[in-house]
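These notes open a run of structures that come right after.
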Structure P
Amino acid sequence: MGDSRGYWLGFSLVKGIGPARVRALLDAFGDIGVAWNANAQELRQMGLGQQLTETLIETRGRLDLEAELERIDRGGFGLLTWEDPAYPERLLEIDAPPPVLYVRGGIQYEDRWAAAIVGTRKPTGYGKDVACEVASALARNGVTVVSGLARGVDSLAHRAALEAGGRTLAVLGSGVDYIYPPEHARLAEMIAESGAVVSDYPLGTRPEPGNFPPRNRIISGLALVVVIVEAGESSGALITAEFAADQGREVFAVPGSIYSAASRGTNRLIQTGARPLLTADEVLEALNLDVLARQESVIEALPEDETERQLLQALTGEPLHVDELGARCGLPVARVSASLAMLELKGRVRQVGGMHYIRAREPQGEYRVE
């Protein structure tokens with residue numbers, strides 16, 4: 001098939017194949033389509049294992065990839081993969097980023113400056129006020145607010161960001177066609193109109209309890225900073241805080257009364273090293289927006305030398321191996337590799353596995369599903 005998205009979609013529908021195995025398949029075969037069409041012997045040789053090989057071949061035999069893509073397009077949804085220049089850059093930095101993201105709405109380059117706000121589904125009046133104040137302040141300053149569309153703190157953060165005229169991203173523990181909780185269906189529509197609803201779960205996936213802890217890594221992965229407003233001792237927001245710490249994101253926790261059950265989790269986070277949030281301005285300071293803006297300007301202003309210009313002209317959104325790039329540009333592989341490393345630092349190219357590179361998205365425009 002001509003649309004490589006279908007192969008990515010296919011692997012996302014094979015039970016037992018996650019980010020690590022997709023990466024191994026790309027490294028082994030160099031191309032997602034070649035990997036999808038590999039025979040049983042080739043799959044076993046690259047280490048997939050007998051049972052998973054059988055599962056892949058069985059799934060491959062019954063799937064109509066073109067029909068699956070039509071289903072996504074017909075529903076007004078989008079599909080982003082590691083190969084896509086519009087795939088969120090922050091998310092690519094985390095351990096085991098989802099190979100496929102289903103999108104309803106639009107993702108902008110500016111969404112890389114984002115903060116996550118999460119917390120209990122049953123906030124106190126204090127928690128409600130803090131969630132709205134922080135989300136509003138971030139949105140007014142051009143920071144995208146990320147949360148999970150859940151009842152309580154999450155939905156308050158989304159609504160406050162929208163009311164402040166800002167952008168917000170909602171990460172689901174279900175398919176993007178299955179909004180949960182159902183009373184947030186209209187909120188999801190509003191988010192998609194000026195932001196995006198995203199998920200790594202295929203269409204039709206119901207909101208099973210086991211889906212939510214893994215999706216929290218995406219909430220923190222999309223953000224530079226994570227704010228936990230209120231959380232009980234067993235709150236799922238604490239899982240997001242753990243992912244954030246592992247991903248190198250700064251974690252803020254809102255301090256609360258020692259008598260409040262809703263603040264036991266956040267107070268414990270502070271005790272174990274999270275930064276206490278006293279004002280919304282502290283989140284803005286932690287984001288260093290002025291510094292990031294200057295870095296972007298410097299990167300854009302850095303001139304490419306002749307080798308870099310040749311490579312940028314040769315690269316598109318389709319992955320190319322360093323050897324093929326060298327052949328196309330008439331350059332030795334060593335020089336190509338060195339220049340690609342510099343272009344990657346500048347954010348101009350992206351490696352997508354197996355020494356294959358694509359041209360990164362330019363710092364303007366938007367990926368949007370109409």
Structure Q
Amino acid sequence: MNERSEETGPRILVMGLGGIGGIVAGHLLEQGNDVVAVSTNKAIRDTIEKAGFWISGDGETRIVPGRAVAEPPLDGRGFDYVLLATQPPQVEVAARTAMPALADKGVMVVFQNGLCEERIVQFVGKERVVGGIIAWGASMVGPGRYQRTSSGGFTIGRLEGEPDERCEELAMLLECIGPVQLTKNLRGARWSKLAINCAISSIGTVGGDRLGNLLAHRFVRRLALEVMTEVVEVARAEKVELVKVSGTLDLESLALTESEKHSSGSPSLVKKHTMLLAVGARYRRLRSSMLSAIERGRRPAVDYLNGEVVTRADKHGLKVPVNAILQRTVHRIADAELRPGLDLLRRIYDETRAPN
């Protein structure tokens with residue numbers, strides 16, 4: 001593939017136009033960037049072709065002209081950045097589909113939750129992969145209609161080493177969407193976010209409601225703390241140095257101590273519940289993307305979140321019963337064996353209290 005000339009800016013390919021992909025593509029197009037958006041969903045493509053990207057959030061709604069195509073164009077020019085914005089179960093297919101369109105020195109940017117960089121590296125190479133951790137939420141409320149559900153920005157970095165020129169240029173491009181932080185500890189940032197996602201995404205799917213409503217219940221907050229504690233323990237076994245999420249949420253401090261695991265109340269537990277109440281308030285409108293995927297007939301990403309923790313825990317001889325039961329339950333919801341709801345979360349809570 002040819003490289004861009006000195007006079008032209010970077011060429012960007014967005015793979016996937018769900019909530020995240022639609023917001024990213026719309027904002028980048030609005031800034032006049034050279035963007036091609038790809039969606040396998042014909043209804044999304046047709047809507048955007050006729051009416052552009054409909055974007056709402058922060059009290060305003062606007063239309064951004066644009067178009068979406070079914071597959072990456074192979075016109076010989078090459079893309080400097082391929083932004084992978086699909087759900088995790090589709091990320092490897094999306095990356096392989098985009099590979100022929102990647103410029104010689106282009107990079108793929110992994111926006112998925114979980115540890116997907118390690119998957120993409122297997123066939124692209126470390127030098128062509130950049131991690132992009134997203135700290136904001138978005139939903140697709142209809143084909144081509146996107147709603148920003150929470151504020152926040154990005155954390156950008158490489159799997160190994162310091163952020164380079166590619167990371168710095170990408171950061172400047174993404175500033176129109178939210179503040180960007182460069183990191184030299186992408187693994188630590190990824191595992192910290194994984195702990196949050198394993199709790200929020202799976203509990204949101206099983207509970208079938210928005211985060212604010214669910215975290216208002218004490219037993220739901222306790223389940224979330226237990227999920228995150230298990231992830232932190234596996235991260236320690238993996239020798240990962242965790243970092244604060246959004247610069248404030250310290251997973252090491254949030255994880256339950258041995259005494260707290262066997263206690264229902266203490267000053268330290270009250271503090272941790274208060275922190276989760278604050279998370280629920282900030283992201284009160286957030287709805288699990290896994291639940292949305294199930295409703296659209298797609299497989300949920302639970303194997304890339306809680307399932308990843310279960311697999312790695314097994315390698316280290318660790319037990320992660322809450323993550324394991326949530327993984328199984330999300331699959332049963334996807335298979336229409338169970339209906340999501342607060343009662344189902346209560347059943348899981350009661351089951352994980354039962355003596356072995």
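FYI, it's all coordinate maths here, none of it is from the lab. Since the structure is predicted, the reported quantities are computational estimates derived from the model, not experimental observations. Cβ atoms are built from the backbone, for glycine too; each structure is taken alone.
Some notes on this structure:
- Structures P, Q, by mean count of other Cβ atoms within 10 Å over residues 100-107: label with the highest value: P
- Computing distance in nm of label points 7 Å out along Cα→Cβ at positions 332 and 348 across structures P, Q gives 1.1 for structure Q.
- If Kirkwood radius over Cα pairs in Å is computed and equals 21.6, the structure in P, Q: P
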